[in-house]
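Below: a set of structures, written as structure tokens.
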Structure I
Amino acid sequence: MSEVALHIGGKTYMIACGDGEETHLVKLGKMIDAKLAAMDAQPGVSDVQNMLFAALFLADELDEAQRKLSSPAPSQAGLVDEAVLAPRLEYVAQLLENCADTLESKARAS
């Protein structure tokens, strides 16, 4: 197991990951940070709530992508390899869930 530092919303979070997954996890952390920055977080709202909203927006985008995969337009049929993309989307969803769990446990501890 490895540990990687994710810089999200001006804070650093140490996340455990499998060896070799560090670069990918950092990339996902940057996606979360960008989503959080684009939300223009409201003052007075907790970091955990803002992170939750960012995760929900990303999960919504993931859900929309999965729905598009399950019913492609006739002109797009055969252009997306669902056997390759579906496991990747599931992996991203699991990483988001792991990040949410970590944030929730840190919020409870503080």
Structure II
Amino acid sequence: MSDIKIYILDRDQKKHSLIVPTDMNMNLMEACKSYEFPVEGICGGMAMCASCQVYVNSENLLENISEDEKAMLSEAFHIKPNSRLGCQIPITEDLDGLEFEIAPE
């Protein structure tokens, strides 16, 4: 089992470090929920609600965004150039050390 460490800025701008396994086929939304962050994921990770929106502090994660995700984000609130849906970011070793911020509700 390979674990990575990622950083989450909560809505109060407090930084948390999370240890997340890469071998459980999780995504960022599920990892945040497992640590009890206020990420809803109403649609169950289908990129249909934007309730798991995060801001990504890494350029490479902004390049591989699907058309479905772009469409959902275009209808969401509090969008920034670095917005992504947490449900669409798989937990892989590439995320090790990266920082994410939970978007406002």
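Can you spot which of I, II the value -4000 was calculated from, given it is helix-only ellipticity at 222 nm (-39500 (n - 2.57) for each DSSP H run of 4 or more, over all residues; to 500)? Spell out each step's value before the answer.
Numbers: I: -22500; II: -4000.
Checking each candidate, the match is II.
Thinking of I, II, which structure, once Cα Rg over 2.2 N^0.38 Å is computed, gives back 1.20? List each step's numbers first, then the result.
Values: I: 1.20; II: 0.97.
Only structure I yields this read-out.
For relative contact order in percent (Cα under 8 Å, 6 or more apart), find whichever of I, II sits highest and give me its label. Mind dumping the intermediate values first?
On the way: I: 22; II: 40.
Largest calculated value belongs to II.
Check the numbers for distance in nm of label points 7 Å out along Cα→Cβ at positions 13 and 29 across I, II and tell me which is largest. The partial results should precede the final answer.
Values: I: 1.0; II: 2.8.
When distance in nm of label points 7 Å out along Cα→Cβ at positions 13 and 29 is computed for each of I, II, structure II gives the biggest number.
Tell me which of I, II gives 1.5 when you compute distance in nm of label points 7 Å out along Cα→Cβ at positions 53 and 69.
Of the options listed, only II reproduces it.
Every number here is computed from the coordinates shown, using simple stated rules; none is lab data. Since we're looking at a predicted model, the values are computed, not measured. Cβ atoms are built from the backbone, for glycine too; each structure is taken alone.
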